[in-house]
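**Student:** Read through the structures below before going on.
What follows draws every value from the coordinates through simple rules; no lab data is involved. Keep in mind the model is a prediction, meaning the values are calculated, not measured. Cβ atoms are built from the backbone, for glycine too; each structure is taken alone.
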Structure I
């Protein structure tokens with residue numbers, strides 16, 4: 001995998017996520033798609049597990065740095081490094097597990113894997129902040145965050161389908177392997 005190409009795509013997708021979070025949010029809620037997780041899902045569909053783990057950690061830390069959390073004991077939002085990195089790592093692990101039974105050339109595959117991976121990442125985030133609230137003896141309701149995470153996951157899956165049409169031709173640019181030849185198919189005559 002080419003790191004410079006991934007860094008360039010990360011910059012573009014991070015800009016899409018930060019720039020379109022407000023315009024694409026549904027109503028007054030904070031439900032919006034995660035373009036960065038769609039990129040991570042695409043990388044996890046074709047890269048090695050080690051490359052996927054490092055990409056998940058890097059993209060998770062970048063997401064942590066750009067999304068401050070509003071904590072009850074603080075007046076201003078605080079940057080907490082780590083929760084999204086762990087959540088993205090677990091979501092990418094699910095994608096790695098499921099990619100062997102998926103048709104990788106289908107755009108709906110990216111949508112399904114982005115939705116399920118984002119759902120695991122959202123549940124992980126709720127778990128992390130739930131444990132933190134238990135340690136700090138703060139009242140924190142998990143159910144609104146779980147519903148928001150489910151809505152974000154569904155929206156991310158829907159947004160991933162048209163993005164798949166853009167990302168799939170970029171596989172050689174990223175240095176990711178292309179679609180595998182079928183085992184019993186006739187060889188090309190070229």
Structure II
């Protein structure tokens with residue numbers, strides 16, 4: 001399957017050139033890179049700057065082989081204060097590399113990348129929900145329970161089934177209730 005675009009999200013709505021950086025380190029040996037993904041809904045989860053100490057971003061595949069994107073946030077107030085919207089930049093896949101030993105959806109480039117176009121959002125929470133990400137705000141105890149065994153999908157889904165997602169609060173169907 002040929003990829004038309006890769007996507008990069010940023011809270012900065014006015015980037016002309018993406019430069020390799022080492023702020024979000026996936027592997028210290030990797031050095032400065034530009035991250036991108038072929039997966040636009042997943043990318044939307046990076047519009048607001050967060051880190052794994054209080055946010056969990058996941059992509060699961062359900063029994064029908066459809067993706068379910070999740071963002072579990074343990075600090076609603078902090079997230080909403082940081083949410084200033086942002087932009088999803090469309091990038092050519094040329095010059096990007098997918099290291100499947102590190103990720104199946106995060107591509108990297110060691111060179112400057114000029115975006116082709118962008119989608120601008122005033123609110124990243126709305127952008128995520130509109131793109132199909134299931135968003136949960138929860139307390140620190142529930143977040144810690146999910147993080148205690150992050151590979152246990154059934155445990156995570158059972159915990160989340162007991163909570164109301166932001167999507168449900170807006171009248172959308174929650175795929176977790178449908179598939180788990």
Structure III
């Protein structure tokens with residue numbers, strides 16, 4: 001399964017230009033801009049738009065993704081912005097960090113099936129420092145009716161109820177579903193249904 005997913009993303013990120021643009025996700029930027037810089041982990045970092053933005057704001061940035069093409073694009077974007085990233089090409093459930101390590105973990109359109117998401121959420125709680133924040137924006141099942149991106153597998157889509165049921169040991173700050181207009185490269189464009197989530201340890 002990893003190989004199929006890796007090939008899919010390597011093909012997408014191997015195309016000319018940036019599949020989802022070079023500007024950060026709007027929700028990510030709004031949240032990060034209000035925080036003092038620290039150490040941040042961006043799983044599913046892809047071509048690096050969010051990771052590089054955080055680095056330009058003074059964050060120490062760690063990334064993980066299955067795609068070598070994504071890493072290459074991200075490192076190119078980082079170089080253009082005179083910043084550096086620590087970027088591993090790795091399955092998310094093979095990632096290892098010390099407990100209480102990150103000020104922020106940001107999962108932006110990083111969609112996972114339940115059997116992968118469950119251990120990932122458990123690790124999020126371990127890896128965050130006390131007082132650290134988990135930030136996430138994901139498509140909801142209502143996104144299946146739109147043409148603005150996202151997986152077609154409902155198990156990989158999230159909503160407020162799933163977040164409440166699957167993350168028990170963080171303090172919820174924001175958990176809301178909303179309709180937004182995406183302008184993120186050629187693959188995230190148009191009306192979209194998302195859930196926005198912020199919680200602290």
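**Student:** Using mean count of other Cβ atoms within 10 Å over residues 89-96 as the calculated read-out, with 17.9 as its value, let me know the right label among I, II, III. Working shown, then result.
**Tutor:** Working: I: 22.0; II: 17.9; III: 14.0.
Source structure: II.
**Student:** Assuming 27, 17, 10 is semi-axes √(5λ) of the Cα gyration tensor in Å, for residues 17-112 alone as calculated from a single structure, say which of I, II, III it is.
**Tutor:** Derived from I, not from the others.
**Student:** Here is a further query. Here helix-only ellipticity at 222 nm (-39500 (n - 2.57) for each DSSP H run of 4 or more, over all residues; to 500) was calculated and came to -9000; which of the structures I, II, III was it taken from? Don't jump to the answer; show the numbers that get you there.
**Tutor:** On the way: I: -21500; II: -6000; III: -9000.
Computed on structure III.
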